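Have a look at these structures, which come just after this line.
FYI, it's all coordinate maths here, none of it is from the lab. Everything numeric here is computed off the predicted structure, so don't read it as measured data. Cβ atoms are built from the backbone, for glycine too; each structure is taken alone.
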Structure 1
Amino acid sequence: MTQDTEQPVPPNPQGQLTTTFMYLAYIAALLGSAFGSTREMGLMFGVAVCIYWAVIFFSKNRPRVFVLASVTAFVCMIPVMLPSLGHSRHEALRSWSKNNLKQIGLALENYYYVHNQYPPAYIADENGKPMHSWRVLILPFLEEGDLYDKYDFNEPWDGPNNIQLLDQMPEVYHCKAAVEKWTQQHGALENPESVTNYFAIIGPNTFWPGESSTKKRRILDGVTNTLIMIEDASQCVQWLEPRDLEYDLALDLLSTNEPEEFCVYQYENDFKITYLDRQGLYADVSVRSFYQGIPKETWASLLEINDQAIVTDEDLFPTPRTGGIATRTKTLHILLFYVMIFLTVFPLPWVFLNPRSESRSQRRQRLEQP
C-alpha cells in the first residue's frame, strides 16, 4: 500500500515578477520626482529614503526600527536645516561690482583733475570710427600704468600689438554677476576674463557725448543727479573694444517691463527665481541700485546732463504695481516636490499594519502560492 506524499508547490514567477516590478516602480518614481524637484540634492535625498525604508522593512521589528531610523535621520538633517550665517552669493557679487564701479568713478575723477576734462567715450580715426576706449585712457589712474604703456595708440584696439593685451584685463572691469547671468542664458564664454559688462551711456546730452570730452560746468543737472555708467548682462564686450550703450538703446533697456531682461542680480533656488536689481555709477562717484519699473522719463532725466530735471529718491522706487522685486515660480518643480514627499511617506502604513518582517521561507511560500 503506497502512502501519498505531498508534492512541492511550484514557484509562481508571475508573483515574484509583480513584486519586483512594484519595488522598482516605486524607486524609479521616488528618484525621478526627487531629481526633478531639487536636482542633485533631491537625488541624494531619494537614495537616502530608499535606504531608510529598506532598513525598516527588512528588520524584524519594524515599528521599533522606524523610530530609531527616524530619530537618526532627523539628527543628520539638523545641519542642513540650519540657516546660513554668511552673506548670500548675490550680495557678495553686488558688493564686488559696487567696489569696481567706485574705483572706475575715482579714476574718472583723477583723470579730470589731471586733464581738466573727463575722458571721451572713445578716440576715433580720421573717418570717425572708434579706435580706442575710455577704459584704456583711465588705465594710469587704476594703477595700471605698465599696461597703458604697452598699448599702442597708433593702431586700432584690435591691432596686432593691442590684441595681445586682451588677457590682461584689470580686475576692476570684471563684473562677475553679469558674466554668470550671460553664461546661464547663452552658454560659456570663450574667454570670460577678457570681457566687461560696464557700459558708458553715449549720447549728445549725456556725460559721454562721444569722441569729445565733458567738463563739469556742462553738467547743469549736477553730478549727484547724473547717471554715467551701468552694469548690463545682455551683452559682453572685449574690454579694449570702444563700444558702449547708445542713449536710445540704454533707455529701452532700462525701462523694459521684463524683470529678467532688466536685472543683473537674481536669486534662484529649486522653486522660484527672484529678480532683484542692477547698479549704476553717478558722476559724483556714488553707486546706486535700481529696480525694474522706473518710468522711461525718469531714466532720461538721469542720463541727460542739462535737462534741468531733478530726480528724487521717491522717483527711483517703483510701486509694487509697476515693478520692484519680481519672482517667477517653478510650478513643475513644486509639483514634483509634493510627489516626492507623498512617495516618501507612502510606505508608512505598512510599518504598523505588518510590524514583523517575513523570513525567507515565509516570503518564498507567499510568492509560490498560485
Structure 2
Amino acid sequence: MRTAPPTARPSTTEPLALSFRDVTVHLPRTKDELQILHGVSFEVPAGQVVALAGESGSGKSTAMLGAMRLLPWGARIGGSIMAGDNDIATMSKAELRQFRAGKARVILQDPWSSLHPMHSIGAQLIESARSADSNLSKTDARTLAAETLARVGIPDAESRLKSYPHQMSGGQLQRVVIAMALVAKPSLLLCDEPTTALDVTTQAQILELLRELNREMGLTIIIATHDLDVIAGIADRLVVMYAGAVVEQGPVAEVMSNPKHPYTWALLQTAPEHNSGARLRTIEGRPPALDNLPPGCSFAPRCDFAADECHTRRTQLVTLDATGNRMTACLRVQDDAVAESTVTDPLDLIDTDPLDPTVTDPTLEASAQR
C-alpha cells in the first residue's frame, strides 16, 4: 500500500472551536440596509458536528457563509465570530486568506459551483492542496490527491484524477468537492445543504462519510439543512433558526425528542422518518419578509400555540437549565418554566393537539352524514 509522502500534512487535524456571539448581518440596498441576522449566538465545540436547521430564508446559510466572510459585497457583520482565539469578523485580508486556505473549508450545495468545468479533477485537487501548503511539491500533491479521492470513496482514484467534472455523477462530484476540502487538512468544515441535490441512497453515503471524517480526523463540522431527518444520524448539537434568529438549540437527541419551541415541533411533524406511520403535517403560511418582521415573535402568525402576548412581545433566547445545554426563544415555554420551575412540552400549552385523532372535525362529520 502506498504511503503518504513525507511532506504531506498529517491525517488528523487540530480541533477548532467556533463561537457566534450576538452576530448581526446587514446587506446593502439602494437606499438603506436589510438586516438578515438578528443577534445570532451559538457554540460549535471543537471536534463536534453542529447542525443549523430551518426553512429556506431562515438565515442558516448566511450564518455559515458569514463564518468564512463569503457574504455579498457590502455586507456588514456585527458581533463576533471566534475561531479559537481569532475573530473572523475583524481578520485582515491576508489573515482571512490563510484561514480559508488551511483552517476552514466550505462544501456547497451544488458541487458545480466549486469545480471548474475546463480543468481536470486532479488539477483542481492539486491546486487545493498546494494553496494550503506552499511547500508541497506537485508530485506529492498529486499523490495526496489520489489518496484523498480513494478515502472519500471514489473507485480507481488514480485514473479518476484525469477525469473532468462532466464525466462524473452528482454523487461523485460531491465526493470530489469533499476531497478538495480534505487535501488542505482543515480543522473546520462548513457544509451548506451538501446532500439536497442527491438521491436518498447517495445522501446517506455522503452523511456517513462526513461522520467518519469527524470521528477519524477530529474535524469540527457545521452542516446547514432544512431536513431534520438528515441531522439525526450525524449531528451532536442542533441549532434551529427562523427569520434570521436562533429559536432553539441543544443536544440533538434532546431537541428532537423533546422540542422546546413550536417551530422545532412543527418541523419535526413534517419529517417522515420522525413520524413513521403517522400523518404528516405542513406548516401553514410562509416565513415573514425580513424587512417586515412581526412586532412580537416572528413565528407567532404561523404558530398553533401562540397567545396574545406572542404577537406583541419580542423574544430572546433564554437558557432553560443549569447546564446551559437547552435554550429556547418561546415566550410561553419560558414563562411556564419560571412559574413551575420546569419546562413543558409545547403540546402542553394548548388544550388539544391539532393532530389528535380523537378531536372531531365538524366538517368531516357533516360530510359523513351527507
Structure 3
Amino acid sequence: MDRKVNLVAEIGLLIYPDCQLSAVNGLTDLFRIANQWAPQQREVMRAIRVSHWQVQDDGVDCVWDSHPGREHRLGYIIAPPSIVMPADMKPMPTAAAWMLQQHASGATACSVCAGAFVLAETGLIDGRRATTHWAFSDELATRYPRIELAAEKLVIDDGDIMTAGGILAWTDLGLTLVERLMGPGVMLATARFLLIDPPRRNQALYRTFIPKFDHGDAAVLSVQHHIHADLATAHEIAELAARAGLTERTFLRRFTKATGLRPTEYLQQVRVMKARDALETTNQPIEQIAWSVGYSDVTAFRRVFHRLTSLPPGQYRHRFGPTEGRGQDYPIEAAKSSSAGIAQQLNGLEIPPASSWRI
C-alpha cells in the first residue's frame, strides 16, 4: 500500500545564469537523504519537497519537482553560489523580482556564497545582517553599503532571511534547514550518512588575509613592504610614521584608509598569516613559530591567533598541518556506529534511480 506523503515544506532552488549546478544537485540529494532518515509513521511519510526554478527570458519557471502534480507553496527559496566571480555576475532583475515576490508570499529567502549578490538585488537584506564568501565581502559591502555585513559568520539565520558564506556552505545551509524542518536527530543522521560536519557557524577558520597593495599611497606602501620584510622586529607607530615621512596622526589616518586596518591590526594579520603557513607545512614547535613571527610572549601569540582564526594554534595544526590526525573529525568507524540500528536502516533503504533526482 502506498503511503500518504506529508510535505513539511517546499524548498525552491533558483537556477540563474552561471550558478553552481553542483550545489543545486547537492542540496536536492541532501534533502532527499534527510527524507530517508526522518522517523516515519506506518501510513504517512514526512518529506521535504524540492523544486528547481530556472530564470527564463520572460520569468522564472519550475523545471523539476520532487513531488509533481501538487500546487506549489514555497516555504524557502535558495540562491546558490555562482561559478563566476561577483565582478562578472550580470544584474538579475528577473531573478530578484521572483525572490521578492516569493518572500512577500511568506517564503524564507536564502543565499549561499555569491548568491548573496542576487539576494541583495532584491533589497531584502538592506539593513539586515548577512554573510557571503569572505573573499567577496568587500565587493558586496561596496555594491550594497546598507547591508550589515558579518563576513566572519558561515551561516546567519535571521528568521525570514538566511545567508551562508563559503562556496560549499550549501551543506551547512542545507543541514540547518533539515534541523529546522525535521529536527536535530534527522540533521545529525543526515550529516553522519554523508560524512560531513554538522552546520558550522564561523568562517574565520577559512578566511585568508589578503593585503591591499594597489591603493596608490606610496608612503603607506613603503611601510607595508617594510613590515612584510622585517616581521619579527617590534614596530612602533612613531618609527613607522617616520619611515613614511608623515606625522603619527596623518600616518594612522592614511594607513587605515589605504589598507582597511590600523597598523597594529595589520601587523597582527600578517604575523598570523605567516604562523598559519608554518603550522600547515612544518613541525616546528609553536613557541619557535611565535618567536619567528615577532611574538616573544607565546601566551599573547596564542590569544591573537585564536581570535583571528577561531582555533588555538595546536588545534589548527591538528586540523590542517602535517599530522596523522588531520581531517579525522568524522572517522568512518565512528560514523558507522554513531546511532543505534544504522546498519539495519541502511539495508532497508530503497533508493530511486539517480536520474530521477537530476535537472
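Observations
- Volume of the Cα convex hull per residue in Å³ - structure with the largest value, from 1, 2, 3: 1
- Each of 1, 2, 3 could give Rg/Rh (Cα atoms, Kirkwood Rh), for residues 239-286 alone, but the derived value 0.97 comes from 2.
- Distance in nm of label points 7 Å out along Cα→Cβ at positions 55 and 247 from the coordinates reads 0.8; which among 1, 2, 3: 2
- Identity of the structure behind 74, 41, 27 (criterion: Cα extents along the principal axes in Å, for residues 39-222 alone, calculated), options 1, 2, 3: 3
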